[in-house]
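Below are structures written as structure tokens.
A short reminder: the numbers here are calculations on the coordinates, not readings from a lab. All values reported here derive from a predicted model rather than from experimental measurement. Cβ atoms are built from the backbone, for glycine too; each structure is taken alone.
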Structure 1
Amino acid sequence: MTKYTTKLNERRDVAEGTMAFHLEKPSGFQFKAGQYMNVTLIDPPETDAEGNTRSFSIASAPFEADLVVTTRIRDTAFKRVFRTLSLKSDVRISGPFGSFTLHNDATRPAVFIVGGIGITPFRSMILQAAKDKVAHKLYLLYSNRRPEDAAFLDELQKAEEQNPNYKFMATMTDIRKSERPWHGATGHITNEMLTKWIGDLSGPIYYTAGPAGMVAAMRQMLTASGISDDDIRTEEFTGY
């Protein structure tokens, strides 16, 4: 496992209660879209039982200049320190890890079924696929309570312009609490919604990522739709 010391270049809000952290990409750090890495705070002013290291999917694509990790801002010692860390401060990273990457067989579409913060590895995959002009058909179904909660919403929608093989659909489950106009789909992602957008559900490879409860619900829905376990790929996030 390779470890690097790098610097925090930037942090920005990408949704309500959600922040992206841009880290300088160390020389020699290479990864595949969809992989994750560990971030360790160096001598933080406070810590807790979970320690000073967290795992984050890399939200940036491999061709982008920075390494970007994105997280919901919760009231934990790690996140309190991370969100107030001075720019250009050192942090340690290790990785990359994981095989949650786009499959090789371009004849099979990829269907990304995502809720909330689970979007991070898929931003990387979608932007890199457009850059590489891959032949895969890509479908992203992205569920949030409100547009305000949806990280990278506008960017992921606009990415359709760069890749004719990519289709984006967002749905909001609690739009009544939104102050932002929304003219798209509403309600949870369902079998009927999948069929409407994709057609034959037996062809694609399905990907879902995020908190364990959400991943389990998505897998259950796919299994109930007749999808084989061999065609479902998942990645659970912890610490949320």
Structure 2
Amino acid sequence: MTTQTRKQAQPLLEIGERLTQSVFHRRYQAYPEDVKFELIGGMVFMASPLGRLHAVYSWELNLALGLYKAYTPGTEGGQNQTTVLGEKSEPQPDLLLRILYECGGQSSYNDDDYLEGPPELVVEVAHSTRSIDMNRKRRDYLAAMVQEYLVLCVEEQVIHWFHFPSKRELKANKQGVLKSRVFPGLWIDCPSLLARDSTKLITTVQQGVASADHAEFVAKLQQRRKDQAP
């Protein structure tokens, strides 16, 4: 038995088992890092193997979010990051974007360096996991007070961007561009994303971060940081 004698011989996780977050987390820590389990609505799920389409769409979204983060001090991105959302929820979103706690964000890191609290934006690429992403995970993220939830449904070639505070789905403009309400200047060109046209995707993000709304948002984040400084 490896992995430090399975961390003092914790019981194996079973798919469909119902656990609290603390018990799930303790038992999950006994596994190697390349094994992915999630706790969604108090139930244990194991990730399916990821195919080409999931990988390439995750890459495109990561490109867009990473570029936005680079121009937006006071924010942080994450990929497949353990996120503790409550007593029945510990997912690992494909991607997330958060406002730093010291800039007024909802999430922070605990003593073990795991993220606790809802990131402002969660992103999932839904292929074999579509039913879970659009239902169970969506309910968990809503209950945890995640602000926005973007789901790229691979098979249908549809992008859903939910704005949870208004309980509405964001709508693209005539050019097919979706604009975040929580992260001003985060503009995603849907046709380019679905076509995996990185050049146009990047161009649209650059246009967003050059907007007056984005400049105002960055100034607001920095003011919050100053206000919270000792």
Thinking of 1, 2, which structure, once relative contact order in percent (Cα under 8 Å, 6 or more apart) is computed, gives back 19? 1
For 3, 13, 22, 22, 16, 11, 5, 4, 3, 1, 0 (P(r) over Cα pairs in 5 Å bins from 0, in percent, for residues 31-110 alone, calculated) the corresponding structure among 1, 2: 1
Calculated from one of 1, 2, mean count of other Cβ atoms within 10 Å over residues 71-78 reads 16.1, and the structure in question is 1
For -10000 (helix-only ellipticity at 222 nm (-39500 (n - 2.57) for each DSSP H run of 4 or more, over all residues; to 500), calculated) the corresponding structure among 1, 2: 2
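For mean projected area of the Cα convex hull in nm², for residues 47-94 alone, find whichever of 1, 2 sits highest and give me its label.
If we compare mean projected area of the Cα convex hull in nm², for residues 47-94 alone over 1, 2, the biggest value is for 2.
Tell me which structure, out of 1, 2, gives 0.90 once FRET efficiency 1/(1 + (r/R0)^6) of positions 55 and 159 (r between Cβ atoms, R0 = 25 Å, to 0.05) is calculated.
Considering all the candidates, the number was obtained from 2.
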